[in-house]
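See the structures that follow.
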Structure I
Amino acid sequence: MLRTIKLRGYLTILATNQRGIGRKLMTEQQLEEIHRRMQNTLALNECPFDLILYCPHDIKDNCCCRKPKPGLLIEAEKYYPIARERSYMVGDSASDIEAGRLYGVHTIRVGAWDGAADYSVMKLKDILKIII
């Protein structure tokens, strides 16, 4: 699925909350190793993410990069020009959808539709029907 999205000219950017770092359950180096291994696996299928951004803060830190705030999505603009009117935020949580909505992109909820997202799918592969 990621490969198909990339072949259609879309960037694939992963924006993830990782409060385990802020809670000292893991280090940033451990997370970066997880991301490196994931990217290597995805590269075998020619579909690594173009960019991975993460918020290392705990909820109580009230930072601007933790979803549902759109800080990570705004940060992505430092690396790539983002055409918001043609972009999608895909996620499985209310905070993912809210971040996309605040950022001004289309939103796709993976899982039961709760009315907040523009679209909802039960399976990841079904997002292709919406995006493409």
Structure II
Amino acid sequence: MQLELERKEFFNDRTIGGFYINGVWYCYSLEDADRNLESGGVKIPKQTAIPRGNYKVIRDYSNRFQREMPHILNVPQFEGIRIHAGNTPVDTEGCILLGMEYDAKNHNILKSKIAFDNFDFTLWEVLDREEVKLEVW
């Protein structure tokens, strides 16, 4: 399965994008501020989006969430990057949040639990038979 995250709107404290599964738009995404780490930008802990690039995604146990969660592996300068539910930059700490709706006035995502739960179910079904890759651009 191929996942893609296309960053579209850039703000001082957040980045809004589109999240695609096998080339088909799935939902909105929210991340911390894009500081262009892949081009030499400086990371601010818990306030910076991961670098653009290609990553492998697995599911494993998260101590923070106390359950198995999608885990993005080998992210330069980061550890424990997950895909999960949340609505604002306060919820992310470097992770990727998913939401079915976008609040353009406040630049938040909505219906995040629905977006995440459906994605997580799909990921769970696929991982036993194929590798999952994420491209962030």
Structure III
Amino acid sequence: MAGADGIRIDKWLWAARFFKTRTLASQAVAGGKVHVNGGRVKPAKSVMVGDSLRIQRGEVEYFVEVLALADKRGPAVQAQTLYEETEASRMAREANREERRLLAAERSGPERRPSKRDRRLIRSFTRKDD
């Protein structure tokens, strides 16, 4: 565990397992995907216990409060003790997940491949050598 003076935000995000590598965490912070206490920060910004973070990974957005500091990456069970996600954030993620699942079910591909006859018709339709 780190001292009371804080730890770099990119290092904490990596230790809390929000990002697979510290480089990815640093790039996310530099790219504006991570906000500390409502403000955009740089990767070297120190995070303290009690800070609130907004972390965006792809389509998923987390709102968490820092409960503990760590500068080493440990097991996932230990990483989950470093932060607490807000209830609103958890509900929004669940709603977003359900919405994506429903959209994926709607846009199904073709039921089968075109037959030989279908392929000939497609070729004759798209061919412009009349």
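Every number in this text was worked out from the coordinates using simple rules, so none of it is lab data. Only a predicted model underlies this, so the values are computations on that prediction, with no experimental measurement involved. Cβ atoms are built from the backbone, for glycine too; each structure is taken alone.
Descriptive notes on the structure:
- Computed 3.8 for distance in nm of label points 7 Å out along Cα→Cβ at positions 74 and 122 - originating structure among I, II, III: I
- Computed -4000 for helix-only ellipticity at 222 nm (-39500 (n - 2.57) for each DSSP H run of 4 or more, over all residues; to 500) - originating structure among I, II, III: II
- Source structure (of I, II, III) for semi-axes √(5λ) of the Cα gyration tensor in Å, computed value 21, 17, 14: II
- Distance in nm of label points 7 Å out along Cα→Cβ at positions 26 and 106 derived as 2.5 - corresponding label from I, II, III: II
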